[in-house]
Structure P
Amino acid sequence: MTVKPEAAAQRSQRKAIVRLPPELLVRQQERFPHHCEPNTVVSLFALRALAQRINDRTNAALAPLGLNAAKYNHLVVLYMTPSQMLTLSEISDLIHTTNASVSATIDGLERDGLVKRTPNLADRRSMVVRLTARGRKRVEDAVPVRYDDTEVGMGVLSLDERAQLASLLLRISAGFDSES
């Protein structure tokens, strides 16, 4: 997967809609009066839109480094793991994506010389992914870029508000987990 800096920058600069247009909310309430709590609908719409906006900004910010949000996430989880080595399944669990997506992203990172697959000595049926020296350097270059870009949005919140937001998001996540 090749990152096209121009396309990533254009998408990032696009005006993002993070608020559900009121007429759409009214229509949903009219059609589904017993299945439309307005604050829930607006909150989930805003979360999904904001997640896309964050990915768009991340893609644009990291494009000069030959990375995008997905590649960055894979590299960072490997970097932050003490051994800098994980199975594909472990990466999948940590970044909340499918094994197929992990495999495709790792293929690209391996072509770029940022990771290397090796046999898993603990379980010869699987492979482990290791960061290369080049991969470690790329993460060290990318983390400050990503952090500075994230601060643009998060900087509007105090540290206490950030902690409160994290707590609320984790509670929502736990709510969805309790249904499983």
Structure Q
Amino acid sequence: MSTSPRRRVYVAGPGGFDAAGRAWHRQVCERLGAAGFNVLDPWFASQDQFRAAYAVAPDARLAALRSANRAAGAMNASMIGAADAVLALLDGVDVDSGTAAEIGFAAAVGTLIVGYRTDWRTSGDNAAAIVNLQVEYFIDLSGGTIVTGDSGADDSELLDIALRSLRERLASG
């Protein structure tokens, strides 16, 4: 009996910058792992580098942060390239700039992207766009989709829908 390998999912979003975001990010990573995915977490992957950079003397901190920034960017690109899919949080009046960059890079390297949007505010460039038209284009180009709260689902149910979408799209791709 053969078993299929655990699919790797990179979690894109601004979740590491504040307490509420970290709580959401941890929940998503835990749910992905429980659903059988191998989680590629950029926040976890770079936390030691940033802790070390902030621990250096103030006169050397800028150089240490530059080094940590470059290392984190390279590591994120490597993880996106190794991922089978990206799950991207698209909340906010405008999609986070780092998340938008990760989405563009993922589309360029042929990685499936599923967007997850719980925010009910209008964010698109016009009435036909859910989010920024370029972000939406890259998600569509990847074969992905955007899961939104328009279905009436609560946040937990919406995450279940996004995870199902990931599984189905990876199985068919």
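When distance in nm of label points 7 Å out along Cα→Cβ at positions 34 and 90 is worked out for each of P, Q, structure P gives the greatest result.
If distance in nm of label points 7 Å out along Cα→Cβ at positions 50 and 98 comes out at 0.5 when worked out from the coordinates, which of P, Q was used? Computed on structure Q. Suppose you compute helix-only ellipticity at 222 nm (-39500 (n - 2.57) for each DSSP H run of 4 or more, over all residues; to 500) for every structure in P, Q: which one lands on -22000? Going label by label, the one that fits is P.
Computing log10 I(q)/I(0) by the Debye sum over Cα atoms at q = 0.08, 0.09, 0.10 Å⁻¹ across structures P, Q gives -0.25, -0.32, -0.39 for structure Q. When distance in nm of label points 7 Å out along Cα→Cβ at positions 26 and 138 is calculated for each of P, Q, the greatest value falls to P.
All of the numbers you see were taken from the coordinates with simple rules; none came from a lab. It should be emphasised that the depicted structure is a prediction, and the values quoted were computed from it without experimental measurement. Cβ atoms are built from the backbone, for glycine too; each structure is taken alone.
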